[in-house]
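Given below, in the form of structure tokens, are the structures.
Each reported figure results from applying straightforward, stated rules to the coordinates on display, with no laboratory input. This structure is a prediction, so every number in the text was calculated from the model and none was measured.
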Structure 1
Amino acid sequence: MKINKSLKITLIILVIILLSIISFIGIYVQNKGRMVNVVSDYKLGMDLEGSRRMELAVNTSKQTIKYDKDGKQIESTDTETKAEKEEEKPINEESVLTTQNYKTTKKILEKRLKTMGVNNYEIRLNETNGKITLNIPENDNTDLIVSQIGYQGKFEIVDNDTKEVLITNNDIKTVKAGYGTNSAGTTTIFVNIQFNKEGTEKFKNITNTYQEVKTTNSETGEETTTKKQIEIKVDDSKLLTTYFAEEVTDGLLQLSVGSSSAKSTTDELQDSLTRANNLAALLNNGKMPIVYQVAQNQYIASEITNQNIAIFTSLSIIIATVAMIYIIIKYKERGILASIALVGYIATLLIVLRYTNVVITLDGIASIVISALLSYMLIIQILKSEKETYKQNIVKYVLTIVPAAIIAVVFTFNRYLPIFSFGMVMFWGIVINLLYNLIITRALLISSKN
């Protein structure tokens, strides 16, 4: 029995050590000649990481529309066709500059941010002039998000020769990004555009019409090839010109965004996937009724310095150490095991926060400290189980954390409240507190009983 008890305690401690190494140090693997930590990074809020402040203003400029001799509009990229007529038009007609359209634009931007994985943001609308102020966290993806968030999101498939519009946003059902690997090991990043019922029929006709056609001269027998092509455009910028080899009946258009090569790195593939996801977010949430332009793009540094964080971390470690010394003195061997369990709980909580899309802000850090305190209280209740019944102590603890649980639920499911991060962290803190301590800590301390 003693061997079994010692083995059980050893195994539990090894699990805790493993969790602690993953959480506090990470897991490093070699990638392209350098060591990379494969454990997900924390998602830090604007008060810790800094933020990017953008102002999107209604585009009030005018554009010059040129027409050829047949009255057809000449594309801005066409420098060869002679213009017979020019016309000045505002980019935004006066009729579209309404409060309702301003509000619609704001909603579309919020949907795009959510699809792009930006959960911590601030957005304000001036309903008088339509100006939108946006604050988002500063991180590796911020520049890419900033470069794309203000696009109108106008999608068109047009005839390459006549410029007739064949398909628009109204024909799109869903847009998704993804990747696939072929037998040669090449990874391709793509965007799948699934058209709705009407769009599927239109796309079917397009794939039948815009193909490569081979004809043979009946007199000379000479074979010629002609290609009737389409242009795929986003916000009047050409993505590609193409034609189709066969009919497509399922209404699915797949656009390649990037692919791997012998020199490609994981970061480069991830960048291509991020671009694909952002393009999907742009097209999947509707076209903005108004064209905007970026009036301001400014980095706002965090007021919390690394020194502040270092001081706070040091104080937290000192307090935790004093608390663990107390239970070690009072409960001897079981106190040492309880201290090890507390470190394991903190490590587990931090791992979960890395992988649950929780944005850590200053109030989120406070919630981590409170969660650790609640865990410490539960460990004390488990240690007291020698003097009182185990169930009585657990009931006392559960009644103690009920207010914290209610607060966590309220703030977790309402992202518009100012301390949303606090609720998210507290929610996971309580869930892991109960699961971890009632399974691992309890097993460790009960196994240590004589």
Structure 2
Amino acid sequence: MTLQRKIAPEFKDIDHIGLIKPEHTTLENGCNIFSFNSGDQELVRIEWIFSNLRFNPAKPLLNVAVNTMLTDGTSKLSAEQIADQIDFYGAFLQVDYGYDNSQITLYTLNKHLQSTLPVIKDIITDSIFPEKELETFIRNQQQKLQVSLQKNDVVARRAFNKAIYGNTIYGLAADFEDYKTLFRDDMLLHFKQMYQPSNCTILVAGKVDDGTLELLTEAFGKDWLNLTSGADITQPPLLPAKEHFYFVEKPDALQSAIRMGLPSITRTHADFPALQVLNTVLGGYFSSRLMANIREDKGYTYGIGSGISALNKGSAWFVASEVGADVCKAAVTEIEKEINLLKTELIPEEELSLVRNFMLGSLLGSLENVLSHADKFKNIYFAGLDYDYYDKYTAVIKSITAEQLLQLANKYLDLDNFYKVIVGKY
């Protein structure tokens, strides 16, 4: 075979994104199981996902604290025993808190499911949040908070979220006093209300055979019962702040953190895929306009980007960076200049073609195994969407025009309504 090094590889358009769709089972107690079978390696990832309870401003840390401490002990197993049993079988267990959902994730070999599932069952049905562990959790979290508040980007993100989302679970910026509201009795009640089968979705991906589903059904379908009252997973309305500019001065800062943006649309909105294209042009990948201008041309920063934080009940479009303290004001001016260019000039076809290829390639590249297919399903399922979302998403990327993006920029990127947070010098 002769290599033709002077001839570029043939480029083929991405015509269709083939996604694996799950099998669905609903247990008698209301728990939903979605399974993605790869049929090859003897490994499964199982996720138990629970919608967070309604945010209580008087006790704002209950959702995150209860989830974080799930592995800290049950009436039968201590935190050490839980860890030892999982480690003994070469499995991996983690808990993750998100703004909308909290989850427990187990990675294990199929042959050890019969031994590892009872540990998870014990955690989900019988966590006790020991007082000693709670004291340690509070102390550690306060120490972490003290360290985090020294970082300008953390302070900027907290202030921005608070301004955009108000006093809600999305806008929570915990302080030291909030940890004093954590009590074991409150956590036990929260745990019982939230971690019940009618509020649980189980996603299992990997080698999923009849035996796997039988074990899950046996463990989580028979004697795991709901409370009389269902979980209250409604959330207070999002009320953005009236003030749009926030400056936290740090006279000795070498860098200033910038975070600016405004409330936006969620995945359920028809314009969302197109807005993702516009965002990618501005700051959504390494060759974006913000990177080309503020990093490559001006040298104000090592990195800058923009994004859309699409949550179930709200969303924000934002630009974030840390720049030299002496050029902070100039950097903000350049950011606003790039936004205004999107509103006044058509994006050249060559640039738009590059963005299309990047976005489609990223989507295709993110589907490397069955686990990533399960992750894509989560994005649409918890947003109340169906698989046609991805068909529409790819269709928009391939067909969107510069004229449509110009209209979109004028519709959604109103600089007069931007929230702007600066931490450092300005």
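Please state which of the structures 1, 2 yields 1.09 when Cα Rg over 2.2 N^0.38 Å is computed from it. The read-out was computed on structure 2. Taking Rg/Rh (Cα atoms, Kirkwood Rh), for residues 226-337 alone as the criterion, the largest value within structures 1, 2 is that of 1. Hey, helix-only ellipticity at 222 nm (-39500 (n - 2.57) for each DSSP H run of 4 or more, over all residues; to 500) derived from one of 1, 2 reads -12000; which structure? It was calculated from structure 2.
When mean projected area of the Cα convex hull in nm², for residues 42-241 alone is calculated for each of the structures 1, 2, the largest result comes from 1.
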